[in-house]
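Next up: some structures, all given as structure tokens.
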Structure P
Amino acid sequence: MIELINNALVFRFPRVHSEATCTIDFQRTLRIPDDHREYPLPPGLGRFPVEHVDDFAERLPESWRQHGGVMIPMYQSEAMWVNFSGKYPCAVKIAAGKINAVSGKAWSNELSADPQDYVVIPEQPWLDGFNVSEDHIRQFVAMPLGEGHTAEEQITDEAQYGGLQIVVYPMKPEAYEQYRSRKQMVVEHLCCYSLDMDLEMGLAPGGLMKQEIYEDEYGIDSWDQEHGSRCFVHIANSATYETIVGRKPPHEPPTAKEYTAAGLPWFEYYADTKTLEGSNILGGLTSLAAKVIEKTGKPLQDNAPVEPKLVKEIHSNNIVREGEF
């Protein structure tokens with residue numbers, strides 16, 4: 001069962017375990033410069049508003065109605081990170097346009113151990129983008145489908161799905177009983193997001209960020225793949241969102257340059273957990289800035305390099321990523 005509560009997706013697996021619950025929300029953030037330099041973690045600027053697709057079915061394309069799920073608005077001037085929370089361990093697969101964001105391979109519902117194509121909660125507190133190399137991701141940034149910028153289009157040469165696809169599997173109860181002595185666990189479920197042509201937005205690889213994706217220390221047999229949950233999450237541009245729901249989306253976020261000039265903090269996260277290697281497929285993607293130059297001969301707007309002056313360390317036992325306001 002999936003519920004939408006306070007702009008977050010809450011996944012419950014009562015048939016697996018009474019405590020098998022996790023939450024996934026989608027955080028607005030700065031679009032870091034896409035200049036081949038490595039940047040620390042940007043702040044969270046609040047949750048994206050999340051709407052039931054069924055509440056606006058008469059205003060939406062047929063493909064949205066078929067996929068169901070939810071939708072969020074995104075400006076092309078911002079980025080997104082996926083936030084995981086909960087106390088029950090879960091395996092979470094995330095794809096963008098049905099391209100797995102961890103392995104770069106085509107979407108499938110089943111988990112794969114070789115290569116690992118999912119993240120594990122609670123060890124993985126969030127995911128900011130595509131797993132392009134060990135300890136590095138390229139940020140999730142929204143672009144219209146059909147222009148060739150998204151990971152989906154670069155890998156498949158098609159602009160069919162867009163959005164995010166997420167699947168979550170809870171830990172088997174017998175495996176959970178072995179680990180329940182852990183004090184903090186984070187669990188999430190999977191969801192899928194998409195939009196129709198002319199309306200649909202997909203996710204393109206943006207700036208390079210230092211972020212680790214952690215190995216599954218429990219083993220693939222710990223996950224109950226008979227009781228997964230899926231949700232399709234559509235991404236609408238800001239103008240489309242206002243037309244559909246009759247409300248304006250949140251204001252545009254500051255640029256990385258504006259945020260840094262204000263003396264606000266960036267972050268570095270540390271955890272003593274073995275990390276995955278990057279995906280060769282995703283590592284071969286052309287970043288958004290390079291694609292824009294390739295197609296238009298002009299540089300990407302608001303892409304000036306910045307030098308973060310205030311970088312705060314956070315550790316697995318004190319996770320908080322918020323801007324100052």
Structure Q
Amino acid sequence: MRLLRFGPSILFLRTSDIKKTEEQISKIFGVSKTSTNEALRKSGEFETILFITGIEEKKTIPHENAFLVKKRAPLVLKEILNRDVFVERVDIECAILLMRIPKNLENALKVISEKYNGRIVSFEKGLVEGEEEDTLLVLTDKKLSSPIELKDIRGSILVSAKFLEFYRDLVIDLPILLNKILPDWNEITIKLYDTAKRYEQHIERLLLVIEDLDLGFIVSEGWDWDYPRPFMRVPIYKLKLLTWEDPMRVKFLLKGLEYREYTRLVDIDVFVENKKISWTKVAKGFDSKFKLAKVAREELEKLLSDEAKKRLYSIETKLLQGETLQQR
């Protein structure tokens with residue numbers, strides 16, 4: 001699970017010939033000028049947003065239009081220097097950090113701002129008032145593995161402290177902060193059992209879903225024994241997950257991994273406080289496991305990233321081919 005990541009770097013290129021500099025940037029990096037909102041929406045971690053302004057400007061205040069370069073800022077600056085781009089001065093916007101807080105966001109803003117003597121501001125105001133040594137900490141309830149749009153921002157804190165010192169402190173303090181902000185975590189146990197013993201593929205599928213959907217922290221995993229009937233012992237893979245998700249929600253989503261169409265690929269059981277969650281508890285409105293699994297699968301695929309879906313289908317294609325061979 002990712003709770004913290006970097007946003008884009010924002011550079012201000014000061015020049016006495018804006019048109020010439022814009023043409024050079026466009027040619028060197030193969031990019032076109034776009035709206036600032038669009039650049040922010042499409043930017044990823046460590047990518048670079050460039051504002052080209054007149055030499056007289058001193059403040060790091062974003063303009064309406066910008067260039068988005070899908071490279072790290074040091075590489076962008078290297079190209080600018082080595083290719084003799086007409087730039088007379090470079091200024092830097094405050095660092096942007098993104099933090100995922102799924103709920104209790106008002107409490108999170110209060111706790112974090114008080115801890116680091118920060119100011120709660122809008123994202124736009126943070127960019128206007130932030131200076132190069134400052135940090136704009138942006139809170140969202142969306143998973144950080146996907147692009148974060150402006151509409152996904154739930155609050156921002158401007159911290160006027162040296163960035164590296166603040167970042168190191170934040171990383172160390174993160175578990176304590178989370179415990180203050182989100183004191184009620186759910187600990188669930190997930191057990192996998194496959195009669196065909198294709199555990200490697202099923203473990204990969206399970207971890208893929210947990211990581212891509214940011215379902216929680218895996219605190220332990222390994223092999224164990226289960227006793228489905230007296231005197232019957234079977235090997236299982238067991239995983240413990242700390243999550244802020246409703247265990248019923250986790251059970252529902254994992255039902256989409258148990259089945260592919262009408263083929264059962266693996267048994268997945270979910271336990272809370274050593275009590276197994278029955279599929280019937282999450283099956284309200286469904287008269288069979290197959291219908292429940294079908295809807296769960298549709299929901300799962302809607303939430304997964306394209307890359308994760310591609311990997312999932314690749315693994316399952318091999319599993320289904322194995323099923324066909326066994327039936328022969």
So if we calculate distance in nm of label points 7 Å out along Cα→Cβ at positions 8 and 72 for every structure here (P, Q), which label has the highest result? Q
For which of the structures P, Q does the calculation of helix-only ellipticity at 222 nm (-39500 (n - 2.57) for each DSSP H run of 4 or more, over all residues; to 500) return -3500? P
Match the computed value 169 of volume of the Cα convex hull per residue in Å³ to one of the structures P, Q, and report its label. Q
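State the single structure among P, Q that was used to calculate distance in nm of label points 7 Å out along Cα→Cβ at positions 24 and 288, giving 2.0. Before the final figure, lay out the partial values.
Details: P: 2.0; Q: 6.9.
Only structure P yields this read-out.
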Compute relative contact order in percent (Cα under 8 Å, 6 or more apart) for each of P, Q and report the one that scores greatest. P
Ranked on distance in nm of label points 7 Å out along Cα→Cβ at positions 120 and 304, which label among P, Q comes first with the largest value? P
Mean count of other Cβ atoms within 10 Å over residues 80-87 from the coordinates reads 22.0; which among P, Q: P
Work out which structure the value 13.8 belongs to, where Kirkwood radius over Cα pairs in Å, for residues 88-175 alone was derived from one of P, Q. P
Comparison of P, Q by percent of Cα pairs over 16 Å apart, for residues 200-255 alone - largest value held by: P
Structure (P, Q) behind the derived value 0.95 of FRET efficiency 1/(1 + (r/R0)^6) of positions 160 and 240 (r between Cβ atoms, R0 = 30 Å, to 0.05): P
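Read-outs: derived from the displayed coordinates by stated rules, not from any lab. Computed from a predicted structure; not experimentally measured. Cβ atoms are built from the backbone, for glycine too; each structure is taken alone.
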